[in-house]
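Rule-based calculations on the coordinates, nothing more; no lab input. Note that the coordinates shown come from a computational prediction; the quantities given were computed from them, not determined experimentally. Cβ atoms are built from the backbone, for glycine too; each structure is taken alone.
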Structure P
């Protein structure tokens, strides 16, 4: 999808640092109990519409989920909603060995 950066899971930390970005974990609360990335904003995909104003519009956002599917959808939505720098962590938390 145009305008959405695809960030390999192994490179998430360097992408955040290089872009002064934030991590948005869009998994469900029960999944967060398995662990989240340091400093991640936790807003499930289902809560996004109600909590979109909680997201910083001035910074790039790296969307994260279990496998990269939900986060791709959220990144696309953010891009369509005027957020600049929306990105998806490909492979999700599974790629980091943090979720089955």
Structure Q
């Protein structure tokens, strides 16, 4: 299945998760298995968090700190969907496996 994921875009061109395990650098074109990381202040929802459209109104793409975020088209497998408010991008997809395909 194709989905979308908003990722942190680093100055060196690498990409990584926004909040959970944020230091990770994600490879392009390789299947990755989700890891379970707990972080204070965040609900524990293991899996790669994706959306069905490249839209998440509650998340900014450019921060005042200068950090940039970028939408990526991803392939996912072994996933569950969760209905969320449109203000949070609508349906969320939590996938056990994900592969970065290309920036949107």
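One of P, Q was used to calculate distance in nm of label points 7 Å out along Cα→Cβ at positions 4 and 76, giving 1.3; which?
On the way: P: 0.5; Q: 1.3.
Source structure for this number: Q.
If distance in nm of label points 7 Å out along Cα→Cβ at positions 20 and 44 computes to 3.4, which of P, Q did it come from? Intermediate values should be presented prior to the final figure.
Details: P: 3.4; Q: 1.1.
The structure behind it is P.
For FRET efficiency 1/(1 + (r/R0)^6) of positions 12 and 36 (r between Cβ atoms, R0 = 25 Å, to 0.05), which of the structures P, Q scores highest? Show your work: numbers first, answer last.
Details: P: 1.00; Q: 0.35.
Comparing P, Q, the top value of FRET efficiency 1/(1 + (r/R0)^6) of positions 12 and 36 (r between Cβ atoms, R0 = 25 Å, to 0.05) belongs to P.
To test your reading of the models, identify which of P, Q gives -7500 for helix-only ellipticity at 222 nm (-39500 (n - 2.57) for each DSSP H run of 4 or more, over all residues; to 500) when calculated. Answer by label: P. Work out the source of 12.9, 36 here, i.e. which of P, Q gives that when Rg and Dmax of the Cα atoms in Å is computed. Answer for the origin of the read-out: Q.
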